[in-house]
1. For which of I, II does distance in nm of label points 7 Å out along Cα→Cβ at positions 369 and 705, calculated from the coordinates, equal 9.4?
2. Looking at structures I, II, which one was Kirkwood radius over Cα pairs in Å, for residues 129-392 alone calculated from, given that it came out as 20.7?
3. Could you figure out which one of I, II the value -4500 for helix-only ellipticity at 222 nm (-39500 (n - 2.57) for each DSSP H run of 4 or more, over all residues; to 500) was computed from?
4. Which structure, out of I, II, was FRET efficiency 1/(1 + (r/R0)^6) of positions 217 and 641 (r between Cβ atoms, R0 = 41 Å, to 0.05) calculated from, if the result is 0.25?
5. One of I, II was used to calculate mean projected area of the Cα convex hull in nm², giving 60.9; which?
6. Work out which structure the value 1.60 belongs to, where Cα Rg over 2.2 N^0.38 Å, for residues 337-616 alone was derived from one of I, II.
7. Give the label, chosen from I, II, of the structure having the highest value of Cα Rg over 2.2 N^0.38 Å, for residues 409-536 alone.
8. So mean count of other Cβ atoms within 10 Å over residues 225-232, computed for just one structure, reads 22.8; which one of I, II is that?
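The numbers here are math on the coordinates, done by the rules we state, and not lab data. All figures in this text were calculated on a predicted structure; none of them were measured in a lab. Cβ atoms are built from the backbone, for glycine too; each structure is taken alone.
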Structure I
Amino acid sequence: MKKRDLLVIVAIIFFLISPSLAFYVVPSMKRLPDDLNEVIYYDGKLGMLNEKTLEMEYRDVTIIRHIKALREENGVLIVREDIEVRDKYTNEEIEDFRMTKIYGVDPYTTENIAGYGDLDRLGQWLFPIGVQKKNYEVWNSDLDDACKKGYIEPEEAVATAHFLGEEVRAGIKTYKYYGSQENVFTGYLPTLPEAKMYYGGEIFAWVEPQTGTIIDLQKHVSQYAVFPDLHKLPSNLNISVYLIGNISMLNTTTAQYENFNVTVCNHVEVENATENYYLVKNEVIAEDENGNRIEELCSSSVDAVNPYTLEYIQMLSNKKGLMSFPIGVQKKNYLLWNPDINNVSVAKYKGEEEIVGLKVYKYVVDVDNYYIGKESIEGMSDRFVELYYDGTTTYYVEPTSGSIVYVEKTGQVNASFPDLHTIPENFAGELKMEGELWAVTEGKKSIEMIRKINVENVYWEEGNKVLLLKDETTVYDRKTGEKIDIACKTEYHGVYADTAEEAKNYGDRQREGLYTFPPGTEKRSYLMWNPEINAPSVVYFVREEDHNGVHTYLFQTKEDRVVKDDTMGMEMTVRYITTTNYWVEPNTGIVIDMKKESVKEINPLETFLGIRGLFWIDVYKLTLYFPEDTQQEMAEQAKQMMELIKLSNSKVPALKVNIKSKDLIGSIESAKMQKKQIEKLSGNKVKVLDLTYWTSEKSVNHMVEKAREASFLLMFMQIIVPAFLVVVGLAMIAIWIRR
């Protein structure tokens, strides 16, 4: 091939490439880049409603918008947009406005593609490359949340960008667009779910037509809340009120008063709001200064309440009257539910007063000797403590809101006790004794005796309570620790609880006399069952005597008699000699000390021949006493039980309460705020957000440069390069002709 012909071939190639660049290559360049990564800055002024002052508070802000392409899926560009708003002067971020959005976009048309991103959006995401002089349907991302939550349909989040004409902006030609939306329902006010929220916004955008780049933008957004009648319990009520003071409680175990500094938290929360009633949880938690719960003062309930009148709905609750003072309280008496008596009480209007400049109404609830029920006594199923309440509660109420600004309460629960002179049904105890035992078959041994007693069952006999007591005695050789079987035994006694007498028809054998000294022991002789000989013995009152720090009655069994005895394994006639001293605390019947010396003798002639002779031979000797630690233990038990027994047939304070509001100033401020909200917001439409922002000068300049660069590249590839190729091709043909 001649060089002359080669020029023609190259020229023809240039002619073919030139339109390909213009019509095939350049259109493929008119798309969003897959490495899109732009940060745009906006300046603005943000106004938000202060719900305490009910005034709009404005500040200058900077908005940072970061747009980044993440990946491409099936020809759809996945784009992430991060937005943050900062105070322009402090640079502190306003967390409520931080958001992240994910879009699925056609990179060529910039249309939103359903099935991609975090929401199925419609319309344009941005203006396309190669903007035309026409209107566009553009997605309003301000309405993303409203659409996600189902408050609006996706079509309602699309706004029309109206073409307004050409305009030079920042030194370059742009197309100007305008869009607006008004009264778009976006949900409910977070702090008051009954208040509906509405959105309004308008925007101006200046778009470079070849690249679709938004050179400049100005936008105004506002939100309004339409408040209902606020003379109603808020459906999102969730408050805690604290009272402080002191209480005094009767410990029924020790019969002593325990005093506490106490903090009482009354937490009230709406758990479910229906059209006709609210389910309100009311929880009271009382703690002492160490954070320990005082269960007697704690309670929790969920009740149905009329949100307008604050009356309990009796069909759905076991309460009646008012839960609290209504919103818009009047100068009259009210029937309030009183948890102290589980019934209603009259809150009497006492007049108008002023606390730290706030007008309040004073109400007083007086309760006098009100019967509030009975309380069981552990171990005494046949008797109860009757409870009565006395108290005064004073309320200071802000009339518009019904808010209780201050409360002070003094009260006491009085307990009327029955006769407590009885052995409880849950009685159980263990007693340790020491001494010496000599038996003809065992020899002399130093012993330790453990006696365990507990109630195993309860019976009733013609209205009298009978306790079945298991009485287990175990004797050990103190030297070897081994059990002495001959001295060990387990018996079952039927005992009348009120008199401590043996019940003949119960237990493992018929017995008579006392099992032990009864509560309320008297200065007289008693007949008492003697387990040494399985027969009753007389215990004689000797004298009153202080013993181990306790005032006692001294009783003594002193006898020398011949009896039939089967305690040694076989029935025989023995001479029983004993001196046993009991020191008894009379109120409780508790034996705080005991000393025993006993001897059993047999008459050999009578034993073997049936003829009683003159001589008796020892076969058993026992010395038994309470060791010092047992004496101390029993004395302490007696002192404790003695105080409890003293409550018999008496009426004493079981609980004294003296509490008041913890934070008066905070309560006043809260009441003022609620008053202002009801007066200014009830039934009104109020602006809660006002935001105006515009592209910062820095970002305008940056976007202009980006638009110029992209526009030049498109023009270079679409016009300059093809034209250059045509010119070069024509020159080559001209050279070929000349040759």
Structure II
Amino acid sequence: MVLDKKLLWDELNNLMDTNEMKLSYIDMNQLILENPTKVVSYYDGLFYVLTIRRMKQLAEVFSIQELSLSVINSSNLKDAWKLIKSKMNCSTMEYNSAFDFCNISEDKFRQNLFSMDAQKALKNLFFVADIWWNQKSDMVGHTVSDDWKDEVAVTVIETETTNIQHIVESKFLSMLGVLQSSSKESVVDADSFGGLRDYMHVVRPIQLELEKILTEIQNNGTPSLILLCGSVGDGKSHLLAFMKEKYENLLDNVVVHNDSTEAFNPDQNSLETLEQVLAPYANGFADKSIIIAINLGVLHNFYRRQRENERFNALCDFIDNSGIFDGSHEPQNKADAFRLINFAESQQYMLTKEGAKSPFFLDLIDKITTENKDNPFYDAWKQDQEMGVASVAHENYLLLQQSTIKESIVQSLIEAMIKQKVFISTRTFYNFLYEIIVPVHNKINGNVFSIDVEDMLPNLLYGHPDRSILLAALSEVDPLKTRLEATDRLISEFILSSNTTSFIKEKLGDSSHVGAWKKVNHSTEKGQQIEFSRLLIRHHELLNKKNYDETYTEYIDFLYSFYKGDEEEIGKLFDLLERVIYAWKGSPRDKFIFTDTADKNFRMAVQVKLEPIVDEQTFGSAYDKDEINRFSPIIRIGFSQNGEEFLFELDYQLYSLLKKVGGGYRPNRQDMQNGLQFSEFHEKLLKSADKTKHVLLVHKANGAILEVKRPKFSKAKFEVEKVN
């Protein structure tokens, strides 16, 4: 959900020291016109504080160590953001926005800025701030009412009256309102599981795991502590609400503590409350089992506090042995009275031999679109139809019911998750469905000629990056950004067609009678051929989804092969990596790599002896599974040399860069910064090489190569020989 810009500006201002003079939103916009350079200087202060807050937030979300504040220098925030990207898993889009802001900020020292520059800086500042604010909001607990039918009406009236005209006239649009992040019904706590939530529930493997553990506890009667861990919004609270509603017998004599950020009284902080709840497991006198839903960041803070205070030693030892924070050994999720279930170990999509799939996302879409009376969304849509209530949202819902379109949307989501590193919580996913069905301005009972082409589902999916962070990520996998001969031919045939209605029916089938396509014959008169051409490309791709990104397909295949332990396939990846190691800084001869940059008169090259290695804890960890849903979308791989082992984490973005380098592309300084982790890995390999026995010196001007060796059985320390 994107926060109103004025409210977001107020949130940013609140980060500043209270003694600082603060610009109001109105004054700030005026200053953009009057003094762009001055207003960007004001942005700098906000961005510096925001960078620190975002770094701390990422450390908590991913349970990793915070960066030292000494590296977050207000005079060079670029370096800080490079570390935030490489060490703290920020998305590529967030990093690019931060980097663009820094570039504009630096420009003000070289020249006076224009209003356009200040507006661009503000846009980038708001993009990063919106991510920070959304994640901060997700980390705050919510409460809901059981009476979902009353709640739907209240939610829609409060949140959407500014965007949807006469929404009370449409039962369907009112029903869709519960999908929004701003709707209370979209957030579940452990004490509430209303009728709509019951309908929307989808069984996941992690639920079956929890049921099994609770059954064991009830059967043996031994009190146990269950840590239900994960990230913000991944379904911990929903699962507990479901268990309390459907399996009350399994929770007999079990204490459920849902909000690990909760304090029982104003004099306690959340960690002190956790200590109080877990006290029976500190002294070994527990008489009841406890389930705690806890975010990984909170668990990490609790663990560090107890290690420092030397309390809860048995629990802390269990956390160590689970490998939940370091992943350096085989995880142990069960020991004595302790159990650990980690949502973060299960992805919302799975790897298969045929590629990546997400039955979970498909099931959630089916819950919205299934054509039966038990589905409250479909029932409301049918009632609107019978009453003659119509809008483009009703038309988009019709498109979403098509199985091919559902599957293509899910594939695009998976692609965005892997390429852009976006995390999609269940709450975020529901809000996404709302955004691709309901445009910002949705007219009820408008005639066919009033439907805006831009409001059709394919365009809402790929063409509105301003509406949410997830849609911004999806805009990066927009079919319009892939230039293909087949696409060019499709558009040429469309434009030259004498009967566009028949042409569209041939290409889109039943979809050709939905929404704006009903007026396609008038596209020439209205001068909308370009708009319809863009819609055609996106719509046709949803009906005929093919992944033309060879690099992405290869990476998915390698990821699957890695977890399956397929040595032959991973051998192909090692072949690429070895080529890249030689090409990264250049190589004058086989088995030799330059140690320095190309701007020197003489360059030194060292001999390397590389042996492929993998992270043995993860390689082949799913050898017996055809569908893999417990994995991390990275490949820990590397080489050993002279008794030292060096691993790095290969994600899609880095693989994409390395593949280019392996194909002959010469990385520039920016590439080396973007691939910072590989650059550091490469430097470690070079440092571990033996430089005492055999090196090459290459003269840049004429390419002459001098071979320097330490001779055997000689008083001479070195022998120098020209070899070309």
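1. Here the read-out was taken from I.
2. Computing Kirkwood radius over Cα pairs in Å, for residues 129-392 alone on every structure in I, II gives 20.7 only for II.
3. Working through the options, I get structure I.
4. So the calculation was done on II.
5. Clearly, the read-out refers to I.
6. I
7. Of structures I, II, the maximum of Cα Rg over 2.2 N^0.38 Å, for residues 409-536 alone occurs in I.
8. II
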